Structure I
Amino acid sequence: MGACTCRLGTVDDIDAVFDLNQQLFAEKWSKKSLLDVMQSGFDLYVCESDKKIAAYILSQDILDEVHIMQVAVAPAYQRQGLAKTLSTQLIHDKQGYQLILLEVRASNLAAQALYSQLDFAEIGRRKGYYVPETKGGAREDAIVMQLSLHTP
């Protein structure tokens, strides 16, 4: 695997983003939904390796907040710091906003640890927020985390 470079994503990246979305998430988005959110102003950052999308982060700006909608890293590239690189770039680029919010599965301890390293704090829990990852499984709680970009 070659070195990864990160950049702003474009609608030309939708096929690769869609493929990762389908591979990694129980709550799969359609290609049309991904294209629609890109065209409506969501931000997409991608990391590429060997001309393939290895990871992405998708966010939406709402008033003075940024909502991280998805973070995805292809299995072959996990545990190499790509989610941290993408999150750090997003945080840097969103300094004009008040805060960044996200939800993470209660069972995803690695992601929670990453966000804690980036100074996100747990601010709540959404019971039964996520669809089951396996057929017949139980819905899973979401941990709501927030990063304040400006101190009062």
Structure II
Amino acid sequence: MKKWIIGFVIFIVVIIGIGTKIYFSALDPVKAAEKKAVARAKEEIQLQKVQDFHIYNGLETVNVIEGKNSKNENIIVWIPESSKKIFVKKATDGISKEEAIQKLQQEKNPKEIISVRLGMEKNIPLWEIYYRSENNLINYYYVHFETGEWLKKIENL
């Protein structure tokens, strides 16, 4: 009985170790992309502080950084992987996350909003809202960052 318990404990420890290794290995490409994007932004636009980073995968892959510039203003930086150009906007130049959600709620009745994040398609900065409808189907709603206008919808997946 004692050998069985020791064997089970060793098995659990090995499984946790393997799971941890897989998790951290999966994060390596994201961390490398963040490091590269932040270095480029600091060099080209004097980014002072990074508050958030994520990778947007739409028509193209875009690295998005939310941070502060040298004047301590909140800025958003979009770095498309296929372009040499960096797009920078003050956060106040566009609508907020909450305003994008309000735009969705005016037009649709989402059951659950799963995520709201910044992205860019065809050099247009946008908010991507990923949500579930009443019938539990997955939907995407895209709102123009600067104007708050609806750009496109992908519904009932």
Structure III
Amino acid sequence: MPDDYFKRSIIPAVAFLIEFLLVLIGGSIGAMLRVLLTVSAALYFKVPFWTGIMVVNIVGCLLIGAAAAGLAASNAEDLWLVRTIQSMLGGPTGGLHGVELLLLTGVLGGFTTFSTAMLDTWVLWRSGHSTKAMLSLFGTPIAAILALSLGLWIGGGG
């Protein structure tokens, strides 16, 4: 076995496992928060379920925008959470990437995938890909409704 075998094979596998766990943990937290918010809104504020989902999507977009901006800031590497995850993943950029996985992909992706889709659309727009951004913005809900209709038809429900 070569001397660098451990570095080449084991360490990347462990780093991938940690990244996977960050998304798993974050996604679980986000999904629980989504249910908590929508059920609480329905029970305590007597709003229809779809209104709670709409609020979740709007709040999720607000939060993912704030989190993405905060993580893009020049001092983001100094944040406690970034440094903690960096020590878990190793490497100079591991912490920031790990926090993105935990917060953006995990918590906020589990809270609402809509917020993640809107962030991706905004990134496309800001990077000069306006046609792709518009396709994402308008194509996603149209294609989703069509796919839902097809799925209901296939399942015998519509």
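Here, each number is a calculation from the coordinates, and none is a lab measurement. As the structure is a prediction and not an experimental result, all values here were calculated from the model.
Could you tell me which structure in I, II, III was used to calculate helix-only ellipticity at 222 nm (-39500 (n - 2.57) for each DSSP H run of 4 or more, over all residues; to 500) as -22500?
Computed on structure III.
Thinking of I, II, III, which structure, once relative contact order in percent (Cα under 8 Å, 6 or more apart) is computed, gives back 19? Here the read-out was taken from I.
State the single structure among I, II, III that was used to calculate semi-axes √(5λ) of the Cα gyration tensor in Å, for residues 43-98 alone, giving 19, 14, 10.
Going label by label, the one that fits is II.
If mean projected area of the Cα convex hull in nm² computes to 14.0, which of I, II, III did it come from? This value belongs to structure III.
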